[in-house]
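Read through the structures below before going on.
Bear in mind these aren't lab numbers, they're just calculated from the coordinates by the rules spelled out. Everything numeric here is computed off the predicted structure, so don't read it as measured data. Cβ atoms are built from the backbone, for glycine too; each structure is taken alone.
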Structure P
Amino acid sequence: MSRNEGGLGQAVKPLAPTQDPLRVVSRMGRWTRRRFLKATGAAGLVVASAGLTGGYTLWRAVEGEPLPEYPPDLEPSGGEGPILLVENEKGTPPTGSYLAEILRAEGLNAFRMTPLSAVGEELLERFPLVVLSAGPLDTATGEALRRYVVRGGSLIALRPPLHLADLFGVELLPGQTMDSYLRIRPEHPVGRGFPPEALQFHGSADHYRLAGAEEIARLATRAGDLPFPAVTVYRTGSGKAALWAFDMAWSVALTRQGNPAHANQEQDGLRGLRAHELFKGWLDLDRLGIPQADELMRLLGQLIAWMLADRLPMPRLWYFPAGAPGMLIATGDAHNTPPDAIEEALRRTEQRGGWFSVYYAPLPRTPLQRAWHRLLNTLERSAAHVVQPEHVRTWRERGHEFGIHPYVEEGLEAGWRRAWEVFTGMGYGPVPPTVRTHRVLWSGWVETARWQAKHGIRMNLDYYLVGPMFRKPDGEWAFGYFTGSGLPMRFVDEEGRLLSIYQQPTQLVDEQLIGWTWEGAPRFPPAKAVEISRALLGRVASGAWGAIGLQAHIDPFAIGGEAASIQAAWLEGVLDAAVDYGLPIWSAHRWLQFVEARAEAIFQDLRWDPIARQLRFRVAMRASLPLEGEIGLPLEFQNLRLARVEVDGQATPYRERPLRGISYGWVTLPIRSVSITGFYI
């Protein structure tokens with residue numbers, strides 16, 4: 001492999017793919033072709049036709065009955081819930097489904113989603129808050145929303161139709177601002193606790209003048225603020241109406257997934273198309289230390305809580321298990337590396353209480369060669385060289401993930417078919433639901449994600465910080481949130497439809513820090529690489545709150561010598577930093593289990609009793625959370641303060657911790673469904 005390919009090649013080659021194992025067997029004396037086939041068959045091993053059929057049958061079963069490309073609609077509210085999320089089907093694209101994904105990411109799992117075509121005044125009146133996705137509205141629907149607000153409802157609209165400007169207390173002005181910045185106003189209660197820096201957005205923002213509305217955020221450029229509001233709220237009649245001047249939901253999608261216009265285009269000079277090339281000129285490198293998309297989502301969450309503050313204290317789920325401030329998702333690609341090299345990474349991770357994901361690419365052996373290697377294992381001749389099913393089973397029993405690492409240079413279908421056949425043919429199945437592609441090659445805007453979702457992959461780690469794109473004009477290298485996010489969310493396609501697969505970026509990459517594989521890589525000394533890594537993890541722990549993906553290749557441990565010692569020093573430094581900052585070290589598979597269970601935990605029958613001064617609701621769990629999650633109740637509500645929390649009738653201690661400008665009392669959420677009551681005095 002050439003040095004500029006941005007990925008490692010095969011580090012160890014115990015048997016060349018072209019070497020005939022039966023000729024090797026013949027040199028062993030008494031072993032004939034017939035005895036070889038009989039032995040491998042008797043041992044339950046994969047022989048020629050069985051190996052091809054076994055692997056291929058599994059693939060065909062998946063291919064013949066593809067899994068859902070799009071996830072089923074989740075209906076988070078068992079009762080009515082406080083939030084009605086209205087999807088405007090006329091949006092370009094409709095972004096209501098992604099707006100729902102944002103609410104789930106923010107732990108606001110108490111909403112009902114409905115299409116705009118089904119909305120009437122009777123439905124609106126049942127909800128204290130309506131969140132409306134972007135798109136045109138006819139006059140009748142606009143007037144129904146106006147009456148809803150005047151009568152006491154709260155409305156949040158993303159880039160609403162211009163003819164409703166007066167409902168939001170603003171006046172329309174000529175012009176728009178494209179792909180720029182906004183600055184959150186800390187003097188407004190909704191804006192408290194946010195970063196002072198201007199944050200990027202993508203899309204078109206309309207220009208308005210305040211005409212009675214309160215400004216929560218203002219449009220800006222790198223040079224300074226503009227005289228136009230970006231986010232406002234207006235009290236009219238008995239209700240409130242809040243406006244975003246741009247489609248915040250689609251802006252978050254574009255920030256996280258890159259510029260669709262760059263799809264399938266070479267941008268960074270490294271051979272092969274990769275996901276990070278979608279971000280050429282898309283993200284301000286001076287802002288990579290800030291999870292900009294996440295901050296916009298938190299601003300929406302803060303706005304929702306503030307607008308409901310006269311009706312009920314809005315609970316929310318914490319992002320991570322056991323109240324942790326963030327996560328380290330520990331992974332490493334391995335290219336035919338022997339089991340003892342894999343043990344080097346797993347051992348270091350286990351010493352710090354963590355779990356690791358190995359993405360493994362065995363040599364592209366034929367079925368007969370796979371049978372040969374399994375036979376050698378029974379003869380104890382190759383255990384030190386080739387990963388065997390027994391190794392994989394032991395690693396998984398210890399809590400680690402051993403997954404597929406497909407080569408797709410020949411195309412998605414051909415590459416995945418070959419990888420699947422070899423991986424399962426070697427006895428490494430089942431194939432786990434998370435993946436990183438070799439050389440992180442990427443097709444289309446989301447075509448790779450769509451393909452993987454159809455074939456059972458539910459989390460992708462191909463968004464990968466590597467290459468010369470991340471060097472600033474002054475020569476400094478930028479590290480951090482190149483997707484603007486540290487939170488896993490499902491991909492959305494060009495038509496606004498969610499895909500059944502989560503995007504988990506890989507922000508800490510050995511190739512970019514201690515660099516081996518592409519010309520011009522920074523190649524920092526291990527101590528400097530650890531310093532950079534610690535700085536990012538420190539920002540996570542101090543309020544950036546995110547899951548940081550780690551790529552620590554296994555190959556250097558197989559190479560040995562200086563390569564192994566440098567890799568060990570850096571890996572141990574990153575793992576130690578995670579421990580120091582209280583960040584759990586998890587495999588991608590374990591993390592996926594938590595993410596999916598959290599997204600499907602729904603708030604039911606959320607009720608505020610003003611006489612008893614109690615907030616009551618249920619949390620229904622569709623799946624068990626690995627370790628405990630946390631749920632927060634606002635500490636203050638209508639001049640009252642949270643005094644006690646009961647979980648299933650038992651008093652449960654809570655700890656105080658702010659989420660931006662709102663302080664919450666956080667209680668441990670058991671893995672089962674529970675009833676929660678918050679008592680205020």
Structure Q
Amino acid sequence: MLMSDMMTRDVPLIHPKDNLGQGVALLRWTKLDALPVVDEEGLLIGIFTKSNVLDAFLAGADPSEAILQYFTRQVVTVEADTPYCEVEQRAKQSSVGTGVVIDKEGKVLGIFTKVDMIMALFREAEQLAVELNTVYQAMPNGIIVVDRNNLILQINPSGEKILDMRQKALKGRLFNSVFSSLDLSGVLNQSQHLVGVQTQLNQVTVICNISPLGEGSGAVIVFQALTDFDQVSLELDSTKRLYETLLTVTNIAYEAIFVVDDQGRITLVNEAACRFFGKREKELLQQPVEQVMENTRLLRTLKTGMAETNEIQVIHGRPYIVSRLPIVRQGKIIGAVGKIVFQKLEEAKEVAERLAQMDSELKFYKEKAGATKLAITFNQIVTVSQNMRCLKQEAEVAARGSSTIMLTGESGTGKELFAEAIHQASPRRKSHYVKVNCAAVPENLLESEFFGYASGAFTGAQRGGKAGKIAIANGGTLFLDEIGDMSFNLQSKLLRVLEHKSFEPVGSNESLEVDVRIIAATNKDLVRKVENGDFRSDLYYRLNVINFHLIPLKDRLEDIIPLVHVFLERLNQDFGKQITDVSPAVLKVLLSHRWPGNVRELKNVIERAVNFASGGRLELEDLPFYLREQKLEVSLSSTKGWNLENAHEHLDKETLEKALLKMKGNKSEVARLLGISRSWLYEKMRRYDMK
């Protein structure tokens with residue numbers, strides 16, 4: 001507390017030429033005992049007190065006479081930033097009841113009196129009492145206060161809870177009559193301090209610290225139940241054992257293992273890692289991993305949450321097998337683990353087999369689809385959402401069997417990725433994975449696509465016949481996408497395949513045995529379709545042996561940032577750009593959007609933004625129009641059936657009119673602003689009869 005906290009401000013000033021009458025009037029108006037006297041420059045030269053007034057009138061002075069010869073020139077002054085302890089010492093040494101507060105230049109800021117000091121102390125004491133009471137009430141320890149006569153004054157809420165006793169029942173009672181096991185006489189009579197006393201209060205074993213209050217004013221007992229200490233001790237001991245076990249396990253491993261925090265700093269290394277890097281543990285801990293290991297991809301794992309196992313990486317000019325795994329807690333990436341294999345291991349053989357398998361799959365896709373798409377695994381499905389991570393784990397377990405699996409969820413949630421990841425995690429991964437989009441194949445061709453046909457089965461049939469998707473998938477997995485759009489006639493034939501493990505190609509009387517696992521997916525409500533008679537109930541239950549419902553992006557917003565970084569990494573390679581981050585404004589928009597098109601919509605938004613980005617990060621103006629200018633869009637969240645494929649259908653007439661007005665009729669600019677093609681813009685204008 002400083003003088004500035006105690007003084008009386010805005011005090012009127014009086015000059016030597018002012019008369020006694022004016023001085024008396026000011027003293028009466030302000031109800032002060034003294035007023036500062038200043039010169040023409042406002043500097044303090046004295047003080048005019050009530051005693052000066054009495055002396056003047058006793059000497060026969062007239063009220064119109066100037067105060068020049070009647071004010072006191074010796075003044076007690078204190079600067080505003082003087083601490084209370086110094087003010088207190090000066091006040092004790094002075095017989096003057098009023099002093100003047102000045103600044104560094106000697107100009108008057110106010111006055112102070114001993115009454116001001118007392119009132120300031122009262123305010124300080126009240127504030128301190130409030131703060132102490134808040135601490136007293138909030139403390140996790142129990143507190144009992146007794147007076148000099150050993151009577152209980154109060155017990156705090158924590159004490160009530162620990163002892164299961166209420167203040168109303170304790171207040172005013174002798175402490176010894178309630179808690180006979182604890183003697184306070186030494187504290188009350190001899191001001192002893194007792195620390196770490198173990199005793200029982202109301203049959204609860206506690207540890208107490210007991211201190212006197214002042215000199216014979218009472219005592220305060222601070223206590224904690226011993227069970228709480230035991231629990232903390234057990235938890236600390238358990239944590240210590242777990243950490244020691246972790247260190248032992250990592251040191252036994254012959255791989256170099258190291259852990260980084262969310263900032264990429266190394267927090268744990270095993271002995272093998274120290275040998276690999278040629279450094280001691282203390283030289284590695286808390287070091288940025290990119291400074292220790294060249295070409296590290298752990299920072300990518302921290303950004304995307306994507307695990308990578310048994311990857312080939314060149315370190316110090318030699319190839320090694322490297323794995324990386326994110327550490328996720330409550331939906332946030334809090335670190336990552338890296339492992340380097342630098343000895344000849346059986347894993348090298350497994351990696352070689354995987355490379356051979358990928359080569360085989362690559363050849364298959366080139367032959368069947370003319371594409372070079374690589375197989376999808378669960379490691380490539382990016383998520384830090386706890387629910388989605390559980391879903392991935394359950395799907396990996398289900399992949400080991402052969403039961404049919406149903407994948408449900410909104411469009412764009414990743415059902416196709418999950419289906420292929422299940423195949424790659426299954427014992428069937430070395431056989432074919434065949435996908436059929438039931439909504440994309442015309443109904444009159446769907447049966448021959450599924451079952452194939454014999455030679456001469458119909459006009460225009462290929463000589464020698466053609467194998468159907470089921471035959472191609474024999475020994476592997478058949479993925480039926482959009483199963484809800486399958487015709488009723490084909491549903492019955494598919495049911496027979498599932499039940500009898502055999503089928504007849506179109507135009508053939510020969511039955512073919514087949515061993516195929518079915519994974520079906522739909523974004524429709526099949527239960528409703530079954531109730532309406534649009535989907536066979538027996539087929540539904542045959543397909544829905546294991547069901548995984550994929551979570552929409554709006555319910556796992558924590559996945560948006562990792563997904564954005566994954567998309568940026570891939571798009572940078574495709575477009576030859578170096579975009580490494582997004583602006584806070586973009587991030588705010590991405591996290592607030594409802595994402596009716598889910599991950600597919602997010603990917604398309606980022607791809608569009610990368611096309612228009614000119615710097616090293618995505619800015620707000622790079623986003624599509626409907627995200628930047630929500631006020632010009634229809635409320636997408638309330639539009640039923642909206643998804644990425646039909647998003648442009650919801651560009652209403654008012655939106656187009658406002659966009660045309662904003663771009664002054666320039667249709668190329670309007671198309672760019674809305675994020676659509678010019679041909680689609682003309683089509684929308686034609687539909688709305690706009691010129």
### Summary
If Rg and Dmax of the Cα atoms in Å is calculated for P, Q, the one returning 26.8, 95 is structure P
### Query
So mean count of other Cβ atoms within 10 Å over residues 105-112, computed for just one structure, reads 24.0; which one of P, Q is that?
P
#### Entry: Read-out helix-only ellipticity at 222 nm (-39500 (n - 2.57) for each DSSP H run of 4 or more, over all residues; to 500), computed value -12000, structure in P, Q
Q
### Task
Determine which structure produced the value 18 for relative contact order in percent (Cα under 8 Å, 6 or more apart), calculated from the coordinates; the candidates are P, Q.
P
